[in-house]
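See the structures that follow.
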Structure P
Amino acid sequence: MHVQESVQTIGGTKVRTYNGMPATRLQGVTWQKSRASNSRGNCVEVAELPDGGVALRNSRHPDGPALIYRRAEIEAFIRGAKEGDFDSLVQ
């Protein structure tokens, strides 16, 4: 289940976070992407939130929506990716 809504302090400012919020409203977070990303901007970027959650955005649309997940959801996704659960999507 995705986080529906919460209020967090990011960069000294209280921000209401919710799925689909404009990623630009998450000022003060550090976005990072995989070293395996290519130079054409085909990347998913992630940022840790103060409450331990994680925001995701499309690097080609940094002003677009951010998806907000709980840490446990991201941990389960990464574990599944490492175990090959999603390999069929890229083969």
Structure Q
Amino acid sequence: PHPRNPLISEPSEQFVSVGFLQNPIDWQALDGKPVRTIILIVSASPKLHLRTLSRLSFLCQQTSFRKLLADRSSREELMAALEEAERSWKAGS
């Protein structure tokens, strides 16, 4: 689900939080599989939110990143994957 209006008028900084659900939820996904992982993005602007969403979408298309999520990898492992992707994006700019 996506809010239509900002929940926080002026967040001081952006953050992304990953949650692993103990009990998967049937969110009527296109693949028919229950949701096991949720990702919350809080951004300072719609532009930053869309950029972050785009990058997360790209990462979620990568088998290695999906495996990290499926394995409920540690914060450190997830951060290492994100930092590696960030370096790659910066090198490509």
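Readers should treat all values here as calculations from the given coordinates under stated rules, not as data from a laboratory. In this text, all values refer to a predicted model and were calculated from it rather than measured experimentally. Cβ atoms are built from the backbone, for glycine too; each structure is taken alone.
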Among the shown structures P, Q, from which was the value 25 of relative contact order in percent (Cα under 8 Å, 6 or more apart) calculated? P
Assign the value -4000, calculated as helix-only ellipticity at 222 nm (-39500 (n - 2.57) for each DSSP H run of 4 or more, over all residues; to 500), to the correct structure from P, Q. P
Could you figure out which one of P, Q the value 16, 46, 31, 7, 0 for P(r) over Cα pairs in 10 Å bins from 0, in percent was computed from? P
Calculated from one of P, Q, mean count of other Cβ atoms within 10 Å over residues 26-33 reads 14.1, and the structure in question is P
